[in-house]
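As structure tokens, here come the structures.
Nothing in this text is a laboratory measurement; each read-out follows from the coordinates by a stated rule. The shown structure was predicted, so the numbers you read here are calculated from the model rather than taken from an experiment. Cβ atoms are built from the backbone, for glycine too; each structure is taken alone.
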Structure I
Amino acid sequence: MGFQIPVLNQQDSDGFFEVAESVFGQLYNETLVHQLVTRHLAAARAGTKAQKTRSDVSGGGAKPWRQKGTGRARSGSTRSPIWRTGGVAFAARPRSYDQKLNKKMFRTGIRSILSELLRQNRLLVSSDIVPSTAKTKELISKLKGIEGKRILIVVDVVEENLALASRNIPYVEIIEAINLSPVLLVAADKVIATPDALKRIEEHLA
């Protein structure tokens with residue numbers, strides 16, 4: 001038993017494409033989806049910020065002045081954080097922002113997102129969304145009538161014509177089925193997938 005997704009061509013509706021209930025018929029798990037999106041955004045952070053502590057700043061080996069008798073506060077190094085040329089008290093260090101998430105949770109979360117897209121009629125199928133040329137005009141004509149400020153096109157393999165035709169359209173993103181991004185799926189107003197891409201998704205998430 002499966003679900004029917006309307007298939008679009010360049011003119012209008014052209015039948016339905018059946019997908020597996022095990023992938024596209026899951027309940028929406030908001031907590032898990034939030035965890036997926038948070039993990040994906042965190043993993044994109046570089047984590048390369050670095051500052052110098054007092055031990056990293058050169059110099060400062062000699063005591064600036066004697067301990068007593070000068071009338072000034074005692075000081076042991078010119079590289080102390082309270083000095084203008086000193087180090088940073090709580091210096092940032094390079095770190096990784098990756099969050100642990102096992103494969104089972106990831107696949108369950110992606111299935112949850114895809115199922116919700118289908119319920120909200122935001123998931124469509126098109127067998128001829130890939131343009132025959134690298135012309136942006138041709139791809140725009142194929143997207144005519146599809147409402148949405150953000151459109152995600154999911155294909156089995158990104159062809160050169162599609163990559164070239166879409167790069168000048170700011171509201172269109174292209175992604176391969178094997179590399180589905182929870183952030184792009186959640187943010188898209190409409191997700192257009194090819195039949196081959198849906199089959200690959202089912203093989204990967206089943």
Structure II
Amino acid sequence: MYAQDNADSMHYYIDPDGKPQVPNHGQWTLTPSHNALLDLQNPNQRVIAYWGVAYVSYFGGARRAFRCPSAKIVDEWRETGLAYSSEFWRNSTYGINRYVALNPGSVYTADPTLPRKISEIPSPQTTVFAQDSAEQRMEGHDDSLGIFPGYQEGLIQWKVRLASLYPGVRMEFEWFRHNRQCSTLWLPGNVSTIRHSKGVDYRWYTGDLPQESPR
């Protein structure tokens with residue numbers, strides 16, 4: 001519905017460098033004491049907004065539609081110095097695949113290229129839109145289940161670099177929070193689960209025709 005209302009594209013914004021971006025944070029409001037949704041037209045607020053802010057009106061404004069009852073803890077952005085309670089983040093428990101809105105270009109490139117139209121995605125049936133996730137935006141080998149070229153597994157960021165921020169927590173299992181399975185929403189709107197493994201075909205994120213299709 002959002003794409004139909006927005007020229008066949010999912011939500012993105014243009015950053016100060018002129019590059020398209022998908023929100024990469026988990027906040028609905030500025031702080032726990034605020035009630036108003038972040039303003040996606042405000043350059044300072046859209047940077048910290050959860051991607052769901054762009055779509056919540058299609059859910060009647062229900063932020064809890066983005067809250068998985070099985071989620072224990074998701075990215076609280078502790079590396080930025082934030083110390084809000086876990087409850088503040090619990091309506092942000094699904095991660096969006098950045099490449100449903102942005103052309104991935106080369107999978108080795110950190111920044112995506114032009115905004116993307118849904119009709120231009122080569123294999124929408126095998127493209128992840130959003131899924132159970134500890135991170136609110138996914139885009140590569142270190143923060144998705146995708147095994148990208150040159151890597152042997154996914155979620156490296158959460159298994160190594162950011163693990164110390166959440167002592168005693170295996171954050172990678174927030175992707176597999178349902179009996180070691182990851183509930184996944186695919187671009188056409190159907191839902192299925194991905195079983196726990198070291199990772200999956202990275203093309204399930206870039207939207208290219210995968211070598212192996214999800215079951």
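What the table below lists for this structure:
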read-out: Distance in nm of label points 7 Å out along Cα→Cβ at positions 58 and 98 - highest-scoring structure of I, II; value: I
read-out: Origin of the value -9000, where helix-only ellipticity at 222 nm (-39500 (n - 2.57) for each DSSP H run of 4 or more, over all residues; to 500) was derived from one of I, II; value: I
read-out: Which entry (I, II) yields the derived value 17.5 for mean projected area of the Cα convex hull in nm²; value: I
read-out: Highest-scoring label, criterion being mean count of other Cβ atoms within 10 Å over residues 26-33, among I, II; value: II
read-out: For 19 (relative contact order in percent (Cα under 8 Å, 6 or more apart), calculated) the corresponding structure among I, II; value: II
read-out: Read-out mean count of other Cβ atoms within 10 Å over residues 66-73, computed value 15.1, structure in I, II; value: II
